[in-house]
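What follows draws every value from the coordinates through simple rules; no lab data is involved. Quantities reported herein were computed from a predicted structural model and do not represent experimental measurements. Cβ atoms are built from the backbone, for glycine too; each structure is taken alone.
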Structure I
Amino acid sequence: MRKTKMRVIFMGTPDFAVGTLNALVEADHEVLAVVTQPDKPRGRGKNLCCTPVKEEALRHGLAVCQPKKVRDPEFIETLRQLKPEAIVVVAFGQIIPKEILEMAPYGCLNVHASLLPKYRGAAPIQWAVIDGEKESGVTIMRMDEGLDTGDMISRSVVSLDPKETGGSLFDKLSQVGAKLLVETLEQVKNGQAVYERQPEQSPTAYASMIDKKMGNIDWTMPAVKIERLIRGLSPWPSAYTFLEGKTLKIWAARVVQEETTARPGEIFHTDKRGIYVAAGEGVLCLDEVQLEGKRRMAAADFLRGCKIEKGTRLTMNKE
């Protein structure tokens, strides 16, 4: 059976959006333009770097727009002249104005990386891991002027692995979202889509933006929560602590059944299996670490080059 093709404008910026753009192209939809954030200076040389979505769009030979503000009337008129049937939005990074939301007959369809209404907001992937969720997923919704409050069209559930990281879940949901979006466009075009109003749950988990300071480990927290924080913030921005004044990133850890009278943050034992640290409740064994200026390595390798005395404390600042 011949699949339905649509005239689509794509709006997205980070790696997470690349899979959906590729899926649209592979499904032979007519991508009229790709809208992404402006190039930004990065690295020591502060060279301008384009977004992952721009890189992929250029690879496909697609037209690219990079407005500083999507609310600009001239830009809105430029989009209107393209006469899109639908606008697909995936982690774009700017608030979409009403004029764009209502521009296309089938509206703006958003690929959101959570099972709405849970985890509305900027960082649903990381928070699902940090909060210890057993499952997450993707919701395709028709956007309105609220924050992730539009009518849901389709959902796909994904189970979280016990050792799931923010990075591994990111990859899973990117693939799931790309496939689900293409399937949903087909339903929308053929009149088979069912639009479901989001239930008004109070309260509902909100996925606030992640920043680097979140990774600073508070050792008075329970070990299970610290372990989830480490996984949720891997690979970015990463969880860290301070060892004798130097930043120590922690890439992998596990909760172990050990009894100790050590204070939170105190290293009370080391062996070939890892570095044992007391938490506010329970014990965390550090499996993979990275000391400031060094490479990432297994804790056993780290200990061969860095002797840690029993009683050494990990802290939240450079003491």
Structure II
Amino acid sequence: MSLALVCMSHSPLFSAGEPPDEIRADVEAAVSVAREFVDEYDPELVVAFAPDHYNGFFYELMPQFCIGLAACGVGDFGSDTTPYRVPAEAAELAEAVITAGVDASVSLQMQVDHGAVQPLELLFGSVAAKPVIPVFVNSVAPPFAPMQRVRLLGEAAGRYLTTLDKRVLLIGSGGLSHDPPVPQLNTATEQQRALLLNGRNPSPEVRAQREQRVKAAAVAFAAGEADIQDLNPEWDRAFLQVCASGVTRRFDDYRAADMTEAAGHSVHEVRTWVAAYSALSTAGAYRVTSSYYRPILELIAGFAVTTARPVT
């Protein structure tokens, strides 16, 4: 068995927006380092922890964790809609996680959005390039599971994966500090509440309107004119230090309300990182082999890319 990890921020604005050439080149260089790491590792299986932005999961029934036994993209922001190549190990992983005492749902018809698809596109060129087990981690819709439960999810997954005679790549997608214009249930209009309850399969016109609002918010944010929370590089760097420390129990100290106040409503996407790093920790001590971080207003994100593998 073998485990390796790539955790990275995502932003639909990287592909669908217009970041300055210097920023695009800087991020592409960081992604290139991760891609070379993955190419050298040559994974036989990918387990991808990712959030959703009310494209596949809604308040009609919002699980904290869900393991996809089949999945495809919804195509938001032009992301790949190719069906995932979900292997038989997905069902075994789900059984192992539930047997370990972590309440996870399963889906035979999981719909994923850019948050799940973008890392696969950037690292492999297509979601179908490798067998992938998608694992949804609720990171947008309060209430949130305690961070300890996210760690235990990762550890349960990792213990199962270390029994496989395969090279397994763990992916965590999202974060870091950011507060994009995603509706909040407690302040939503009636139209927004309908979206949060079940906005599945919107019309092309509705999807285009949603995406245009995000693009406009990014332009305003970069100009200092958006009414959204600032990025928090200090918080981001402290989180990255915990990831690199190898002491994953330190994640348990994070509290949802404190995270929101310090780093924005969508900072909870770092839960995918917590799950991935916790899974990696089950293979023993690990080290971060590369780490990139930059607060990028044009992407509305504290943008980070890290790679890690067990110490040999």
Structure III
Amino acid sequence: MIKELIFTYFKPMDFYQPHATLAGWGETLVQTICSDHNLAPEELGITWLVYGGGVRVNTGGALDPQTFWQQRPWGWSHRGEVNVYPASLVKLFYLVAVHEWLERAMIPPEPEIDRALTDMIQDSSNDATGYVMDVLTGTTSGPDLAPGPFSTWQYQRNLVNRYFQSWQWPEFGGINLNQKTWCDGPYGRERAFLGSHRENHNRLNPLAVARLFHAILGGIAVSARRSQQMLDLCRRSLVPADYHHNPENQVQGFLGEGLPAGGKFWSKAGHTSQVRHDCAYVEWGDQQAYLLVVFTVGAAQSRNAKLLPDLSRWVYERLNQEPLS
């Protein structure tokens, strides 16, 4: 079995500071998007961070963790604490966990892990994610198990949960990170582990995703070097000719499509028949950089390929017209 992890991370009261103007913009954004796309406010979750007032985040890990958490960006959130099925956004957490395991020599470095991480993040491959989960927890999929072995298997599968719970971040309350992602669905022991009513499905909230990605951007997730490696996998082009050929580009139908070509853009999207999510960090010349995490739930939102681009365009244009101060 993989040995247990017990870590203590510096934990501030809040990782961002409220800003009255940003809060006003956020409320207008929710009203506008809900009106334009015929959805209820409870079908939408948003966390929006703006790096202004001298706060910089993408510095390659120039700050130590304690100093980093004291440099709080401006932020606002709508239903940011509500946990829902995260689809492929969970892969960001598996990415961090693999780098922690590698950093502590709990698993050996090998090309197959690198290939799986690349496919998991850049193309959102579920097959690659299944392999990553096997590597992280020492478990494998297969037929049903007898009660004793199945209990051991479940304990091992929850190793990633225990790792992130050890961070003691309030945003991680109630999250669940113990399931593989699927195309057709789980079978055998995986289906039993999911539960008869799928009650053990993965769960995340916009605040948890935003804080994790904020830590990666700041170079303090595992280490500065590994944070940069993680961030590099999330880099995407906003030039349509660069991504149209790839059906898994995670730009079309998501936040990136709402931005003009030319900026620097990092993201990870999630999409199923019931949800459409995205997490994106944007840098644009002298404009204030920002991090935007959006969760939408419901079949209608899942099918609506214009919702996230429209929301992203609204955010970009607002900040472009009137920087926060």
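Upon calculation of distance in nm of label points 7 Å out along Cα→Cβ at positions 78 and 222 from the atomic coordinates, which of the structures I, II, III produces 3.4? Derived from III, not from the others. Quick one: Cα extents along the principal axes in Å, for residues 190-237 alone came out at 41, 25, 20 when computed from one of I, II, III, so which one is it? Here the read-out was taken from III. Computed over structures I, II, III, relative contact order in percent (Cα under 8 Å, 6 or more apart) reaches its largest value in II. Of the structures labelled I, II, III, one was used to calculate Cα extents along the principal axes in Å, giving 61, 43, 38. Name it. Answer for the origin of the read-out: III.
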